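Any read-out appearing in this document is the output of simple, stated calculations on the displayed coordinates, not a laboratory observation. Not measured: the values here are computed from a predicted model. Cβ atoms are built from the backbone, for glycine too; each structure is taken alone.
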Structure I
Amino acid sequence: MGVIVMAALLLLYIVAVGRLALVMMQSGDGVVIAMGVALAILPLLALWGMLSEILFGLRSERLLSKLEEAGDAPDDAVPVHVSGRPDRAAADAAFPRYQAEVEAQPESWQAWLRLGVAYDACGDRRRARSSVRRAIALERSSR
């Protein structure tokens with residue numbers, strides 16, 4: 001639900017800024033036209049960012065579903081605190097197994113996806129996203 005609300009707000013921003021850019025480009029003043037052109041780039045970047053994030057989410061969910069259907073999803077659930085954050089010590093203890101699996105099978109999208117889940121459980125979002133992106137690319141090339 002949060003994704004839908006954020007996407008709707010971003011689309012509202014894109015429309016508002018896009019309209020302002022059009023008005024500026026029709027002003028007849030060179031400086032204002034240049035500012036309008038520069039302003040028109042922002043909605044395009046925002047739209048690209050939103051679409052790429054939505055596609056990343058859809059692709060990663062599809063791969064996670066495939067992994068779960070095959071019974072290959074990570075089986076060691078990491079306990080979470082009352083706040084919802086994973087127990088860092090438990091996540092760190094489970095991590096080496098998935099890292100070793102990727103080292104043994106570097107072309108396996110399943111191994112990379114499980115590593116991404118482990119990184120996420122450890123709280124390392126940057127590496128989690130990178131691993132999941134690698135899994136998506138490997139799965140796509142294996143089709």
Structure II
Amino acid sequence: MKLLFLCTGNYYRSRYAEILFNAQAERLGLPWRAESRGLALDPRNPGPMSRHTMAALREEAIQFEEHLRLPLPVTAGDFAAADKVVAVKEAEHRQLIESQFAEWLPRVEFWHVHDVDYCGPEEALPHLQREVASLVERLRSDQT
């Protein structure tokens with residue numbers, strides 16, 4: 001089954017959620033695989049992934065080198081292929097989804113994880129960890 005994480009730039013939050021989720025799902029034998037995309041890519045982001053994301057994954061001892069790619073914009077096909085869609089910050093992403101992909105809005109679960117303009121990675125990344133852990137538990141419960 002396919003999970004799609006969305007954030008604005010597909011550089012920091014959604015990438016962390018994707019890689020963290022996949023590591024946990026694999027460890028637990030869940031039949032889910034996550035991908036991530038961005039709703040409004042920022043060409044000013046340097047490199048394939050945020051240094052904060054990479055540092056947090058290193059701390060968790062999660063390999064991420066195979067996930068080093070440039071950010072990708074979301075398409076209608078990404079929504080259609082996903083069994084579940086999570087946008088990591090409702091206040092930031094609801095309007096972007098409504099304006100670009102309104103027909104998919106009812107299928108989106110919204111979280112409330114801030115970007116670096118509102119809080120630092122020392123707060124945002126643990127928040128994402130908690131959200132991902134909660135999602136993994138819900139999916140695991142749905143399986144039984």
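Quick notes on this structure:
- Taking relative contact order in percent (Cα under 8 Å, 6 or more apart) as the measure, the highest value among I, II is held by II.
- Structures compared: I, II; top value of FRET efficiency 1/(1 + (r/R0)^6) of positions 27 and 131 (r between Cβ atoms, R0 = 35 Å, to 0.05), i.e. the largest, recorded for II.
- Structures compared: I, II; top value of mean projected area of the Cα convex hull in nm², i.e. the largest, recorded for I.
- helix-only ellipticity at 222 nm (-39500 (n - 2.57) for each DSSP H run of 4 or more, over all residues; to 500) derived as -14500 - corresponding label from I, II: II
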